[in-house]
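These are the structures, in structure tokens.
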Structure P
Amino acid sequence: MNEPPVQDRIRELTDKLNYYNHQYYQNSISEVSDFQFDQLLAELDALEKANPEFRRPDSPTQRVGGTVTKAFATVKHRYPMLSLANTYSEEEVVEFDKRIRKLIGDDFGYVCELKFDGVAISLHYRDGVLVTAATRGDGVRGDDITHNARTIRSLPLNIAHRAKDFPAEFEVRGEVFMPIPVFVALNAAREDIGEAPLANPRNAASGTLKLQDSATVAKRKLECYVYSLLGENLPFRTHSQSVAQLLAWGFPVSETYRYCADLEEVLKFIHHWDKERFKLPVGTDGIVIKVDDFGQREELGLTAKSPRWAIAYKYKAENAATPLLDIEYNVGRTGAVTPVAILKPVPLAGTTVKRASLHNANQIVLLGIHEGDTLFIEKGGEIIPKVTGVDLTRRIPGSQPVQYRTTCPACDTPLVRQEGEAAFYCPNERACPPQNKARIEHFITRRALNIENLGPETIEQLYEKGLVRTPADLYDLTAEQLAALDRMGKKSADNVIRGLEASRGVPFNRVLFGIGIRFVGATVADKLANHFRNIDAIKAASFTELIEAPEIGDKIAQSIGAFFADPFNVAYVDKLTRAGLLMQTEEKAVTRESDSLAGKTFLVSGVFTGYSREALVEKIEANGGKVLSGVSAKLDYLVAGDKAGTSKLQKAEKLGTKVISEEEFERLLAGGEDTAGGMPMAEFPAS
């Protein structure tokens, strides 16, 4: 039996919006703009109100936000984190003001705040100390991200040293965001190692807060603006008073907020930030308008989903239409070929847009771009201009669809596409000039070997003259060869030679990053260096051994294996070794704590509650134990945490090696006997 048209539309909208919600909250992917999502949600809400018998239990109109990820412990919010009603219309702001006046009269004021494009967070303080940080989740329960929140430098971990007039317990609400300069640098780093760039800072912030390793989170340099203070019997009559107190306690409050005495001032605030917001170091997508007085808020109350005393006015994403002049194909260090639309310059969101990435061949087909088309360009919360569609009314009659090129624009080698990837690649990695030059540029960067006085122009000359083909060739250069280059000179040449000499002391993890293995970024290089300790161990590691290292998944392990399976790459790394670069992790001086583990050998595998893997190794060595690199007859104990390596566990069982838990290790460390004889393998989850 066919469904009635209305019921069919409700079903379609429900499924579609639930999918978009899942992508947004669980995978940090924005498949549609906020405006499009809100329009679909408004349509569904209207249909359900007119036809309540067709409303499904899982309708997104009955939900405040997304679902809770299973990766973190769940925290129940003491005060629900409700969503705000959204509008894109000034007329609806006027109607909002009329509703307020009808309910409480004319004697009230507003507070207006910029709506920062980030991730909502709730911070619970006890005795002035941050004890819990949680995401919004579904509005009732969120994810416990306390360890990650503590890496946000602007958030106070303890306010007791700067204030005495705070309640025993209180909660602070705010928005975690990634500053635009940090986002741009992160995307550049991702593209450098062959990863797809992130769409916008909001997605980047959301994904970062879900990382398991707080050390990696710290490197992402997240920031936070707080905007609300909650608690029992707080001595504040108004929201503006409480925000001023947060500022006095040292919390990061954006100074862009403003008290507005009436609707006229609210609209002036909206108009002012419509343009000025693009000058800020953080993305914004609207204005939050709140009644200031807490007593009046109580009187106004709540609906099932949102407070009646607040509304979010959202700016429509800035967009423009401009002709496509050409498509340029750029070749990166990993061989990925990225199409870039060359546009007739058009002003957009405070800048002049001349270029916009088309990402890959799939995107060109999805958009249906023809040669000479006029393209719609959008730049709202998106920092990078995005092509969103084609103006079909201005299509040139008889124009042909854009055909993605089949050969490398630099070396004319036929392009290939690897299974499961959207990008095309130039496989001529040894002789493709832009790939080779990009690898050298990557090698000399500050996060890698940090060789000063070398830049793209100098590398271009060295490459064109045949003096370098790989980063290892830099160490064959002489001052005379460098001085002969254009705009170089003897002094600059000597500085380069000194920089190369200094790079011989750069730590192994940075050398490993500089080598340029695909998908091995700075963080992954740190993990590999700490786990394997030297380049020879990484070269010899099997796929199984690689994925047993912290945070090394199949994709990275396969890339490392393929790199060292190529004799050319082995020769390149060997040449770097002969040049005197550090190819092993320097042993740290160990401060001896006790001899409780003296004479015992250990191997560490998995994830632990009380230690990072590196900290556990240091603890073993500080108490007289020795850490081995693999399971062998010489091994006394395999300390196995969550997701311990299956092959290590199986080999330990075969050799009769004792497998102990973190708790048993603690007893052993305290000088107790390991009478339990280790735990059965079944108690350790397989990886």
Structure Q
Amino acid sequence: MNGNQGISIAVLSDNQDDVQLINASLRDAGHAAHCHWIPDSHKLADTLASERIELIVLNCDRYDDSIREVIKQKDRYNPELPVIAMQNEVGESEMEAAMRAGACDLVSTTRKSRLQSVVSRELRALRVERALNSTLQSATEYKRQLKEHMAASTSCFAIVQEGVVTDVNDAWIEKFKISSRDELVGMPIMDSFEAESHAALKGALVATVEGKWQRGEKLVAKAHIESGDIEEIHLEFRRIDVDDGPCVQVRIAPQLKVAEEPTKLVHDALKRDPTTLFFHRSQFLERTAKRLQRKPASGTQCLVYIKPDNFKDIRDTVGVIQSEEVLAQFAEFVRKRLQPRDVAGRFEGTSIMALLERGSARDAQVWGQQLIMQLEKATFEVGNHSTHMTCTVGACGISEMFASLEDFVAATIRACEKGKEEGGGVSCLDDDTHEDTKQREFDAIWVKHLKAALMDNRFRLANLPIAGLRSDSIHMYDLLVRMIDEQGNSVLPSEFIPAAERNNMMKNIDRWMLAAAMGFCGESNADRVFVRLSSQSITDASTGTWIQEKMDETGFDCTRLVVQIPEREAARHIKQTQVLLEKLKKLGIGFALEHYGIGKERFQILDLLKPDYIKIDGELMHTLLTDDAMQDAVRKVVEEASKRNIKTIAERVENANAMAVLFQLGLDFMQGHYVHEPEVVLQDTNTGVNRTLAEVSAAHAS
């Protein structure tokens, strides 16, 4: 209790000395008491009517009315008001009788300390009860105002608690074309949305309740309108607290529609194939050529060529006219698996070509394989026919070895033809990007560029924040390397790393990265930084010793560093990886297994290498949104990782939908363009900590 709080007390006694007794006792206990002397019941009624009394002290030996009569009188004014009875002699039986009559307690006039304790207890209980009642009244009033706002608003609102709709406004009812509120209230909100949106919607609701959904962030979902239509809508979420627990207010965000000139709409329509709604071949090639001139912020650009297998058999089954409808459904199937930055076109006949932005060409091949696997489970309905189909995918990453777009496209089609020769139903990567002699020529050019960059100090560090899905208490960054060309433009790793790997230059790049990471930690608030090691560093027996010497030399806090190795490389060099990790873990350095796949239950490698983190392969992210089987597989990986005390990180998270699904699946962290674009740092590396590749190479050579 705070002594500065004034306590208003009614003292019921025919002797005014009792007022002085209670007043002095409470002031000694630190209470600023203000006592009202009540010698009879008439005075009590007047005082209760005019004063804000917080406590009644009744001297049973010196007041005419009994405890029960006092209780009845005060209840007419304030039922919450506690009554403490007081008399000279107090025993167990007297206490029981007093409390049965309605008193909170019975104290002796000779036990000053107990009087002080009982008064403090009852005042605290009274004020807590009043605060609770005030809160409940505020919540009730807020709920009333919320209902009034929803009813008057033209925006579509629904209130959801634990996944069940508890209220909707008229605009929501009109939007979903239902006859009455009763059809929705009490039903799962998922019933109003297509199955492919359920995982993201569920994740967004849970994240909102737990305070992890960003205000103003929008979730894209497909609503199931009662008329049978399917409409894509943008949802906003907000937590609200009412008397029966936390709820989520779901609002359909208005989508700005920009009026377009009819001629523009016609021109746009003419650029697209009417069956697939993808661009015509010429338009696709024109856009691809322009996109290839602009390098992506990270990763690489890849072409995929998608060709249905045995489409002639489908045409014979459903008919020539209906086969176009099958192709349209197939195109929609492909469209759902493209990311916002991807562009696609109907290339020739039944074939589709798409330009993807992925981490590597292998990721594009994996994307094609996932498309094929999902297609095996799909059924296409046309007229009275149901049919299945398969396809073959060719994938190819951009390379300077291609002299023109013609060469790039030809290599991609060549990869698809290779898959056809293998029997179809596969995703093939073009691994024959021209002859070894031509590759050696390009490597020689790249080696020259790399050596010039070494001499001119033209390497930079870039960071990609890793955000917490459960907590933001740890600041973590994934560190990347960039090379600056002679014109001052940033060169992506996908352009120079392959040449560095083929020419045994990756080890020195790795060591520059490790040294630069220490400098980054010194310049930033990073609690942990992730630095990837190549296979050359893994297989080099001196790597562990070099890292230890570097840490000893700089006095760096090793717990701030996490080395990461792709799962495929770690599995390929399992013995060397174990030896290296044994040295690093003794120093306190963490370990992350990146590009972790879920195609099979690969938990044995977790037990062998015991990573602190695993990064779920980024190529799974887009398919994950609509694939229930993949969601179950990722959830199992998260559960198995949790059993082993391993934190999970999702790679390449592109939008709020992906974040919501990941939250619901239980992942711990995420990184990607949704979190932050890679940011180049350490522009000035001429310091003792951040040395250039040339200096690292010279130091290692000595």
Quiz prompt | Identity of the structure behind 39, 33, 19 (criterion: semi-axes √(5λ) of the Cα gyration tensor in Å, for residues 199-542 alone, calculated), options P, Q | solution = Q
Exercise. Using helix-only ellipticity at 222 nm (-39500 (n - 2.57) for each DSSP H run of 4 or more, over all residues; to 500) as the calculated read-out, with -14000 as its value, let me know the right label among P, Q.
Key: Q
Quiz item: Taking distance in nm of label points 7 Å out along Cα→Cβ at positions 375 and 447 for each of P, Q, which is largest?
Solution: Q
Quiz prompt | Per Rg/Rh (Cα atoms, Kirkwood Rh), the highest-valued of structures P, Q | solution = Q
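Values quoted throughout were computed directly from the atomic coordinates according to the rules given, and no laboratory measurement underlies them. Not measured: the values here are computed from a predicted model. Cβ atoms are built from the backbone, for glycine too; each structure is taken alone.
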